[in-house]
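Alright, structures below, take your time with them.
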Structure 1
Amino acid sequence: MTASAAGWIEDLRRRGDVAPPATREALFLEGADAAFGSIERGLAQRAVAAGLPLAARAAGGWSARGEPDAALEAIARWLDQRRLCSRWRGEALAVVDARGRTVARIERAAVRALGIATHAVHLVGRSADGGWWVQQRAVDKSVDPGLWDTLMGGLVVAGETTAETLVRETAEEAGLDLTALQEVRRADRITVRRPVSDGYMIEHIEVHEAIVPPRLRPENRDGEVARFECLATPELVDRLRADAFTLEAALILVGALEREDAIRGR
């Protein structure tokens, strides 16, 4: 790998691991000893003043009081009403604490404001001749509209396993039956930590790879993809260097290129 290649890749990785710009304090469920998220002090104080089920802890941080799902629902609704979170999706995600235990569920829109880690699955799709299948995100998406992405990427919803998400999202986003793909395998796991417009993002991403047989072509079914393209390696690298991909997709694809030693000298 040349010095120039190392430079832009190092920059990508720095952007994927950035501390919060302001101090965030740990969030706990009432009586719990492991945090499930984090919140800025000023926002927590506003929530308490509004009568929400949140209280300062003597040992530091904040506790969501009462039944966990109900408490987090009330906080999420309050955030939404004040436009302090992303667009409401009506989709519940699991809340996993620092010990890896699923302790509650919460509306997807509120996770960044509350520093709750999310879990995602991405599929790196290859063609039989070595091309890279990628998608362009719809221009009306609330996050990264119009940018390029992996063949498929989606969040694991509450009550769903990673394997189930892989099957569901491959069908919804790419219109492909996972069983019709070849050499499907788990390839990597990355974590992205960075500030975003609605809070702080912590996302654990399970990366899978597969070959799309020549007889198949991706076709979006959920309205979230503008189009698909199959890129040769040089064109993929050019777009990555031009910052045409989402940060998460860029990190995933750089990892895939490195595993094949396909990025040397670029």
Structure 2
Amino acid sequence: MSRLFTFLLVMSLVTLYACNDDSSSHNHSHHDSNSSSANIPADQIAATVNGTVISKDDLKLYKELKGSPQIDDSQVLDELIVTQLLNEEANKLGITERESVRSQIRFQESELLARLVMREKFSTMNHTEEELKAAYDSKMSNSENREFKARHILLKTEDEAKAVIDALRNGADFIELAKERSTGPSGPNGGDLGWFQPSRMVPPFAEAVKLMNKGDISVTPVQTNFGFHVIKLDDIRELEKPSFESVKEEIGQSLIRDAINKYIADLQAAAEINKN
């Protein structure tokens, strides 16, 4: 019932707009309250509701919009009949005259048109094997090829962090100090951060780790917006690059995203936009 209700709500708003907007006189929809079965071949009429025609094309379109071609036509027809009846009730109750409703419909229309523009411009975009391979090579050359396994002790002040470094130099156990002194969530686990790529960490932490060798402990505190870190690098491992074939589809999607972003940026650059 919840899926049906959601569909009915959306379809009601769309149908209300078609029946009340001035553009409805341009025969954009069979659901115009002035529609006549005389305009539609008899064998293409699925039902009429108080004179409004629901055509077999409407059933087909509905299933396409839902992305569910397997839905039985009789179920679709029942839902569209209920939608039309609710649409008529909305008109009787004056709901379509409410500014808040009109605003919602305008927003939904804008979103629909935006999606259709994107589909029109980019749904058939394809890339050659050479373009995909070039994008793959570029991505691999710029990607991180190492993972790090580290622990840290997070302190509130630099002096506290320096005191921890001094204690470690004098033989204190890193894991025990992390459990006792760290204010971070990994403290109870001895400061263990597991395996990670530097890009997952805030920049100062990432840069510090990349300069360390296996077994190193920070010689100076590393400051981030979380506080002051004392880091111990437990291990480093090389990452195996994914094969071109395994990421070819992903690469193609990223190229489409890049094209979309450029298209939108060009539209913004060419437009006169004033923000208050």
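All of the numbers you see were taken from the coordinates with simple rules; none came from a lab. Not measured: the values here are computed from a predicted model. Cβ atoms are built from the backbone, for glycine too; each structure is taken alone.
Of the structures labelled 1, 2, one was used to calculate distance in nm of label points 7 Å out along Cα→Cβ at positions 183 and 215, giving 3.3. Name it. It would help to have the intermediate numbers written out before the result.
Details: 1: 1.9; 2: 3.3.
Answer by label: 2.
State the single structure among 1, 2 that was used to calculate helix-only ellipticity at 222 nm (-39500 (n - 2.57) for each DSSP H run of 4 or more, over all residues; to 500), giving -17000. Intermediate values should be presented prior to the final figure.
Details: 1: -8500; 2: -17000.
The read-out comes from structure 2.
Supply the structure label, taken from 1, 2, corresponding to FRET efficiency 1/(1 + (r/R0)^6) of positions 103 and 207 (r between Cβ atoms, R0 = 25 Å, to 0.05) with the calculated value 0.00.
Details: 1: 0.45; 2: 0.00.
It traces back to 2.
With distance in nm of label points 7 Å out along Cα→Cβ at positions 87 and 151 computed per structure, which member of 1, 2 shows the largest figure? All intermediate terms of the calculation are to be shown ahead of the outcome.
Details: 1: 2.7; 2: 6.8.
Structure 2 comes out on top.
Given that Rg and Dmax of the Cα atoms in Å, derived from a single structure, equals 30.8, 95, which label among 1, 2 identifies that structure?
Computing Rg and Dmax of the Cα atoms in Å on every structure in 1, 2 gives 30.8, 95 only for 2.
For relative contact order in percent (Cα under 8 Å, 6 or more apart), which structure out of 1, 2 has the highest calculated value? All intermediate terms of the calculation are to be shown ahead of the outcome.
Numbers: 1: 21; 2: 16.
Largest one: structure 1.
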